[in-house]
Structure 1
């Protein structure tokens, strides 16, 4: 693959990550995004039990999402080979976290997210 094509792949992944995680980066938006996720789970009849979030848990959701958004911006600005490789490693680690969450009873909607991360 040519470097320009590789850079485009890195940019597309970065843009997806920004769009997918930005709603979770700020407290007000993250509550809306979580409500939408809960609603989708219910609409699909998945029956996942979602526990209420305390302010500390919400802080860590916001912190992780904000870090992911900044990482996405960094890859948009510098879609280098090194950043692409680091992103690939991060995607594998996130998939591992998703599989763990699924094994603990998280919403099956995470299967779809894992599929997107592999692309």
Structure 2
């Protein structure tokens, strides 16, 4: 997260940013050999380091923030994307529906598309 902190540090609310969009599984890396390895970096939606980082940026920049992460819900893991609004609230949490080979060893497919 430190590297991304340095990249966004020059930004401010005066830049009138609408959306700060970070990539899929931004803070964890993307390819994992074992489900157990992925489980170590998984977070509950609306909790965890990734959410708190996005929440901080959304409040500071007064913009939407999106970031891909590994979501855990019970025993299931998802390749998800959190969407945090300018008030720091999680407003959408879509899960990747069409999994690639690198996802299939650990991720559960999402149930479709979401809007908010």
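Read-outs: derived from the displayed coordinates by stated rules, not from any lab. Since the structure is predicted, the reported quantities are computational estimates derived from the model, not experimental observations. Cβ atoms are built from the backbone, for glycine too; each structure is taken alone.
Name the one structure among 1, 2 that mean count of other Cβ atoms within 10 Å over residues 79-86 of 14.6 was derived from.
Values: 1: 14.6; 2: 22.2.
Structure of origin is 1.
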- When you work out distance in nm of label points 7 Å out along Cα→Cβ at positions 31 and 87 for each of the structures 1, 2, which one comes out largest? 2
- Item | Of the structures 1, 2, the one that 36 was derived from, the read-out being relative contact order in percent (Cα under 8 Å, 6 or more apart) | 1
- Message: Between 1, 2, which one scores greatest on distance in nm of label points 7 Å out along Cα→Cβ at positions 7 and 47?
- Response: 1
- P(r) over Cα pairs in 10 Å bins from 0, in percent, for residues 15-70 alone derived as 24, 48, 27, 1 - corresponding label from 1, 2: 1
- Taking -6500 as the value of helix-only ellipticity at 222 nm (-39500 (n - 2.57) for each DSSP H run of 4 or more, over all residues; to 500) derived from one of the structures shown (1, 2), identify that structure. 2
- Task: Match the computed value 52 of percent of Cα pairs over 19 Å apart to one of the structures 1, 2, and report its label.
- Result: 1
